[in-house]
Structure I
Amino acid sequence: MSGLRLDIDLDKISDNARHLVDSAGSRGVSITGVTKALLGEPRIARTLVAAGVVALGDSRIENIERMRHAHISAPMLLIRSPMRSQIDRIVRSNTISVNSELDVLSALAAAARVCGRVHDVMVMVELGDLRDGVVANDLHAVVRHVLRLPSLRLQGIGTNLACRNGIEPTDDNMDELSRLVEAVEATFHIHVDMVSGGNSANLGWMMNTQHIGRVNNLRLGESVLLGRNPLDREPIEGLHTDAITLVGEVIESHRKPTRPWGRSRQSAFGEALDVSHHQDDRGEIWQTIVAAGRQDTDPDDLLSAPGLAVLGASSDHLILETSAKVSPGTEIRFEVGYSALLRSMTSPFVIKRLGDEQGTRSTVAVSSRRGSATGAARAPKLTLVPKLSAVRSHGAQPVE
């Protein structure tokens, strides 16, 4: 298959999901599998359900509707606060929604009443990352509002950390969540069924804490799909980091100087470079261009291997330094970070290939982030591999 594409290995995603479901289960925590990065692709949703997740989470009602239309009956959680303009669709989709606004809750209740349904809600509380959620002092007022509306049902209380400001889940903020839940239960004489402590950033806390408290659910996306810890992007032991890879085709490879020449102004994306003080003057290198660009992916979030380095990108050209000439038509495979995955998945110019339909064309595997964790230089090396299944999570070597 030619053209820029994402290769998505369902078996590796299943392995990751099962590993995380088992690990969390040992701590009494269930997993909601988050599908938003892959646009609610039904085959991936089914893979996650088969791996043992208790629910599917997505931030877009369009993706939830896509899964419902594919006859996926698993519980689904809308993990972004509802838009007023989509209230009716949310209620009709038989979805739990996260909430923090009284007016939105009232609108959900009205829509549910018209449909003759009871709509389940999770109230989100702010614990420091300053994204969504009510502040702790307002939590009781929001819960009281939900309990007064007969067409709403309080399904749970949750929080979110690390997404906006990188605030790490710790015993302090997770214990605070447990205390808030217990205070709600004591005040209103109810039991809160689901306490959703956060996302993939919570995994380190979950496995190491001595006090899991009331947290009994996590919403996992990046760790399942990419096998990495969002707090530092390091691989998670036991998980595949190459379940999803971006494959692009080389269109040019020439010896060129590293230093541009001529009068320099802003680039196409507003970046300015003072050519007269350009530090990267290493003489000539092999500059190789892949038919991909900022319109297709996040070039700063592609993971590059020894002998390959991403130098930059325009809208449609991804510029690499390679250790040798790479023939036009050669495919280069990149591991992707979360930002690169999101942009590639939503680009209409990127083919999405699921399953084990691996081709026979040679590709250059690119499988580790720019440089090592210590910044040490690596020996240049290009490794040709015949297909995706021959790429390890931690380097481009044949599977033993």
Structure II
Amino acid sequence: MVMSLNAHITGWAHTRFGKLSATLEELVVEVTRGALASAELEASEIDAIYYAQYNAGMHPLTFGSALPLQADDGLWGVPATRVENACASGATAVHQGLLALRSGVARHVLVVGVEKMTETDAAGVRKALIGADYEKAGTDYPLGFAGRFALVAQEYSRRFGDCGDTLARIAAKSHRNALDNPYAHLRKDFDEEFCRTVSDANPLVADPLRRTDCSPVSDGAAALVLSAGSAPHATAGGAVSVAGVGHATDYFPAAKRDPLAFAASATAWQRAMDMAGVGVADLSFVEVHDCFTIAELVLYETFGLAPAGKGSTLLDDGTVYRDGRLPVNPSGGLKSKGHPVGATGVSQLVLAAMQLTGSAGAMQLPEASVAAVHNMGGLGIANFVTVLRAG
């Protein structure tokens, strides 16, 4: 059913992702001020704040919802809510903001996503992240989420043949795209041969996933402003309309899910596409939650871009490259842009909005009018899709 959300993204800001010296508070303040300036709004015009941070012990401050107020005294008294939904925390916060607009209780909503991860050692990050897995939460599982997604890759290879080369091609594509993204953590042009070869520089993390198949541990923040109605305040490039949204949750126990179906992602995708009244042929590009390269491969098939087991054909014919018919992750994706958990879903939408307003700089695609953005928490558990239109 096609329906109007009557909501726009009217401003945004984004820090660089990577190992950053900035504190959590400094990251939040930077993007809060940047988003307000971009939207040409006074802080006093914000009616609600949604703050996304996973944390799970990676940062000692576990109660950060008031941090945006440090950016501007005009935000004092504005209702602020922290949102946590694993790696989908960012999109969850955005969708909560959209609900506030649709309910009529807010005209302008500020959404901030942030994570500070690199000050925690590898074991601490691994333990924090695996807390989002039903079977391994609270354990010292040494492979972390790489081990869980490695099982997906193993099952894909069992059903359809070895996928190692395909994953290497996806990784190389992501790295090439990230070269043009000034915010990206990994701006390194690793070619397909490097990505497919296990070496000291590219070791196996969890067979068959190599280091180049895994998104990095990153710090970073992103923020956006959502506005209801005709969006009188907009960036210099114009506002971006939210055309459709979809949210679906899958069963938590792995035994109740087909590891190659990402079934709730498919449901969220269809809900958003139906609400927007668009099909795949209408899309200019897609940003998907490629925390691991196997996720991107499976999502090609989940979203109907290719039949089951045939995702590699999209690389063969060039469809998903930046100069192809449907570029996937022109930002470099989580894989190369970086994955500061709470910031990711907001970042995806900010960079998509930049594409749709022709303000993406070196990342800019020649034609960008409609985008679909997918953010996922856990192994296909919390799933969000947002369809954006230029104008």
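Among candidates I, II, the computation of mean count of other Cβ atoms within 10 Å over residues 18-25 that gave 18.5 used structure I. State the single structure among I, II that was used to calculate Rg and Dmax of the Cα atoms in Å, for residues 202-265 alone, giving 21.0, 63. Here the read-out was taken from I. Source structure of the calculated read-out (mean count of other Cβ atoms within 10 Å over residues 130-137, 15.1) within I, II: I.
I, II: which one has semi-axes √(5λ) of the Cα gyration tensor in Å, as calculated, at 31, 23, 19? Structure of origin is II.
When Cα extents along the principal axes in Å, for residues 154-313 alone is computed across structures I, II, the figure 73, 33, 27 traces back to I.
To test your reading of the models, identify which of I, II gives 26 for relative contact order in percent (Cα under 8 Å, 6 or more apart) when calculated. Traced to structure II. Taking distance in nm of label points 7 Å out along Cα→Cβ at positions 10 and 282 as the measure, the highest value among I, II is held by I. Which one of I, II has helix-only ellipticity at 222 nm (-39500 (n - 2.57) for each DSSP H run of 4 or more, over all residues; to 500), as calculated from the coordinates, equal to -7500? Here the read-out was taken from I. Structures compared: I, II; top value of mean count of other Cβ atoms within 10 Å over residues 82-89, i.e. the largest, recorded for II.
FRET efficiency 1/(1 + (r/R0)^6) of positions 178 and 298 (r between Cβ atoms, R0 = 25 Å, to 0.05) computed as 0.10: which structure among I, II? The read-out was computed on structure I.
None of the figures in this text is laboratory data; all of them are computed from the coordinates on show. Since the structure is predicted, the reported quantities are computational estimates derived from the model, not experimental observations. Cβ atoms are built from the backbone, for glycine too; each structure is taken alone.
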